[in-house]
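FYI, it's all coordinate maths here, none of it is from the lab. Worth saying up front: this structure is predicted, and the values here are computed from it rather than measured. Cβ atoms are built from the backbone, for glycine too; each structure is taken alone.
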Structure P
Amino acid sequence: MKFCILFLVYLITPFTLATYSDGLARKVMLSMSSAAYSDIPERCIKNVFGQSGVFGRQVSVTCDKVSNDRCSGFTAVSHDDKAIIISFRGSTGFLQLAQEASGEIFNKPIPFFSGGAVSLYFYNAFNDVWTKGLKDSFLGLKNKYPTYKVYVTGHSLGGAMACICAATIVKSGYISSNNILLYTMGEPRVGDDDFVKGFDKLNIEAYRIIHKHDLVPHLPPDHLFGYKHHKEEIFYNNDMTSGSKFKICSGDDSNSCSSASVDLSINDHLHYFNTDVSDYGYHGCFA
């Protein structure tokens, strides 16, 4: 009996101890999501981490054939945090398509190897960046720093790419689920209910941060095409200035947080932690 109790404690402890960090989100995840909008992410890395920060590689590809727009991702290391960082940026044309709940984004789900199906648009955006150099850069850093955690992040479409990336590297066995953190901002619904179930079974410590009336996390609307959010939602129903309160909703696509919003806003999508996400990155993450 004593053994069974100890075994159960062992099984649940890694997950009950997992805690969202507002400080980590503000200092590291926001900055690295912003850095992905720049063609020179090294500036953000140096301004945020100082000598502790090391740039890995940035990969940019044409991911939106209609607007000839580009998606990108980069790798970096923070020795102070003992973390390998993977950050993604989606195409700017995504916002226009997303507001239209475009079928080009949402009506072509494809099977995903951890279960269920994801948007073809999201998957291609991730996979093009991943297979054209980002995967090799990540694996090189992982082999060089095998004890470091992995931070995966992104804003908007970059958040969807980050979600697929986290699932990919855990399901592929590149890293265990207790060594990865996924923080996204303004992430849209990525896949269907079976994808969410498969994602949750991976036991990734994942946080979908949502700012007040942000429109994009509500897309596609009303679970159109069967899309659903993975857990766990972190909802800031305020301006997200330092010290702002937030609410944690642990379920998949909870009705207790941002789902109650009706006056949806693009401006709230563009601003997280009282910061214009893309502009902050363009200017090297200077405070």
Structure Q
Amino acid sequence: MLISKRTFIKSFAALLGGFLFFGCRNQGKKSRSRVRSVSVPEIKGEIKKAMQNQKPLDSLVPIKTPGPLKAFPNEINRFGMAIDLDLCDGCGECILACNLENNIPLVNEYQASKNNYMHWMEMRDQIPVMCFHCGDAPCEKVCPTGAATHSPDGVSAMVFARCAGTRFCGVNCPIKIRKFNYVDALEEGLQYIANPEVPIRERGVIEKCSLCLHRIQNARLKAKTLGVEFRGESLTTACAEACSKGAIQFGNWLDSNSKLYKKAKGRGIYTLASMAPFDPSVVYLKGVR
């Protein structure tokens, strides 16, 4: 029996819709079943292993207080951090907070044996190291897809959906702090979700410190909703929040009333020698000027 074109299309659409619905639903169940429960002792154990195999630290050199970005000279915000080396004791609590905040997966035994941990923060010679959110970031210049990009307010960000995994950015980073997802953490049961605001990443993409960009975006949206100027006064990062010594300070380099600006005032401001040419937004404090 012949059927009309309209009937065929309707029947085919219904069949396809059912397939997609049930297929996606089952896949969702399958994926959720592989998300492991958050185990802080297990995460701490991995961090401890990573800290036992610390990479050497580049020498520190003095720099000026970060100012407006050359690409955005009229922007009123430039977010960044300062790590006070006179207070930091290298305990690693900042790494734990970062891992939980950003759903950073555990790694398998093979990747651990190669010291390929996914931690966005590392200890190098007992000093915290992460992406420096450079104003003239060398990583962004070589990304062929625009996945490595910069916001006007100072965040060197990753658009994961654009990342093709070329790793050009990682090679061009002077301190090699960008992390590549070699394995499917969800598939291997290494993925946990402690913070629903941060998406889990797929295998084959680069990831790194985002200055807790989701917090910045939420605060910016709230300010816009209330119709007030956004300067980030109440913002902080997970690592700064977790530091019991008060060694890490997040804030706005372009706001003289910000906690970051005040903390750095009169202090010696340093960065790693390899990062000095690139106008970093994350710096170290030591002694006085």
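Here are a few things to note about the model shown:
- For Cα extents along the principal axes in Å, for residues 209-264 alone computed as 35, 23, 17, the structure of P, Q it came from: Q
- Of structures P, Q, the largest value of relative contact order in percent (Cα under 8 Å, 6 or more apart) belongs to Q.
- log10 I(q)/I(0) by the Debye sum over Cα atoms at q = 0.11, 0.12, 0.22 Å⁻¹, for residues 129-248 alone derived as -0.39, -0.47, -1.27 - corresponding label from P, Q: P
- Which of P, Q yields 90, 48, 34 [Cα extents along the principal axes in Å, calculated]: Q
- Which of P, Q leads on volume of the Cα convex hull per residue in Å³, for residues 153-216 alone, largest value: Q
- Taking mean count of other Cβ atoms within 10 Å over residues 121-128 as the criterion, the largest value within structures P, Q is that of P.
- Among P, Q, which structure scores highest (criterion: mean count of other Cβ atoms within 10 Å over residues 185-192): P
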